[in-house]
Structure P
Amino acid sequence: MKIDLHIHSNTSDGRMPLERIFAEAHHRDIGLISITDHDAIDAQEEAKHLAEQYGMAYLYGLELNITFSHPDYREGKGVSLDLLAYRFNIHHGPLIKKLQDLKAYRQKRAERILEKINEELVKERHQPFSRKDLEAIQEAVDGTFGRPHIAAYMVEKGLVDDKQAAFDKYLVKCNVPKMPVSLSEASDLIRDAGGVLLLAHPNHPRGTSLMSLTKSLSEQQEIIEEAMLSFIDGIECWHSAHDAETTASYINFAKSRGLILSGGSDCHQSPVLMGTVDVPLYVAAQFGIDLP
């Protein structure tokens, strides 16, 4: 039996609907699962119901993006980090309100990014995006509307060869800051909702992680010790992008600090990674779940 506590559905930026995710998870012998969509909990009730249908244990889940800074790194400039929340009350009013605000801001942010891209396209004597283009992008989005969807549309329209080229040529230059959420605010939201908060994939080489501040595992853990420990309850030690050294180091660190240890594939279904990360069964017991 397997554990995977980090899976995304098409409610945010995953590719599969919940029904297909749970059918595949059942096929892969996953016994404890969590859907952790970005800044969204719309899928939680259905996910819990599907888990029960397939005889799986389920944890309510959520991935929150925050802005974090440390005075000793990057001249104190903020970087993006991801946090994982579990076992919270999905009907908690302040949490629902914050997620609604984030969704509304994300829509306005995307519109502003397109406006800035249009300024560049006009300079290059290209046809600027219209309201119909915005609507076409929105129709292609199953969940969270963000820069990757704009990049995909630019590829489709022949403006760039691939998504990376869209970012390199337009989306980095035309970026608009995300709605800032601090570590302390995220901690208050989740703990007030009765949940626990974990630092996600702390050493992810291609994702939002402490690696954007330092590649040193010991320095990363000093940052957690100094600036994060009072706000988090655990760490995602097992992750599809963590190597063996990272996993072992974070297991030792988390255990020595009495933190919750968690793990998951971070599966977005491209490719299908769910169940491929070897998360030990004792992780379930930390959440009060007994697996057979």
Structure Q
Amino acid sequence: MKIDLHIHSRNGSDGRWNIEEIFAEASNREIGLISITDHDSISAQKDAQKLSDAYGIGYLTGVELNVTHAHSDYKGGKGVSLDFLGYQIDISYAPLVSKLEKLRDYRQVRADRILANINEEFRKKGIETFTGTDMDEILSGVEGALGRPHIANYMVEKGIVADKQEAFDKYLVSCNVPKMPLSLKEASELVRASGGKLILAHPNDPNGTSLVAFTSSLEEQQAIITGTMLEYIDGIECWHSRHDPAATESYLNFARSKGLMVTGGSDCHQNPPLMGTLDIPEYVAQQFGY
């Protein structure tokens, strides 16, 4: 059975495809178990559950939470962003729903501040600044949680940059504004109280929010998990599209030694459509009762 437990949608966050397109393609690729894990959003979950029944595809409710996490031995104790996946959550659990609404509302505040910072850079370069109309146009392309990729896409459409990477390199990194802080303890309490499992996402992703922000050493990363995370997490995402075989094997051995669940997913945003391309063993599904 093919498995992919890390997929993003246009309905809930920054995927390119909507839920219907994702399930249709998952069916074409004969994927047996999937999870839509949108950033700080569960808005697509009800439709996903209905479509899983319609297509006969196993489904885990999911969400990807961005957490601010610090370690005294790294970066002067300053927090970094890490991602955690919540699976089999009760999407009607009121405290979780409330927190996600607050995170979503703050995304608008954050985007306004990022645009203000970008405008400062535009003025220095003699580029016409963004206005409220530009923000309205950015929002018109957002069906789920507003984030920097939506701003990047708009900058490409306007011809300000050639591609999303240039948008981040020239503007969105230096002009960034931190997300609303969410601690690992709070994320764990919300997910577990809703009946779910909390999984550390892509711990060795060199291009994403991962423990690489602390250290590139797998041994040191795992020491950080041991020292600061074990009481809060239920598992680790070992298979990921940007994990090399050495990282996957190292994290599999580590997870087993700590009695943790192991999961995997492509982190597919449909650009390109990677879902179902990783060789994830069936025992991953069995951990969730499939």
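Work out which structure the value 57, 49, 37 belongs to, where Cα extents along the principal axes in Å was derived from one of P, Q.
Source structure: Q.
Of structures P, Q, which gives 0.40 when FRET efficiency 1/(1 + (r/R0)^6) of positions 44 and 260 (r between Cβ atoms, R0 = 25 Å, to 0.05) is computed from the coordinates?
Label of the source structure: Q.
Here distance in nm of label points 7 Å out along Cα→Cβ at positions 20 and 204 has been calculated and equals 4.1, so which of P, Q was it run on?
So the calculation was done on Q.
Readers should treat all values here as calculations from the given coordinates under stated rules, not as data from a laboratory. If you're wondering where the values come from, they're calculated on a predicted model, not measured in any experiment. Cβ atoms are built from the backbone, for glycine too; each structure is taken alone.
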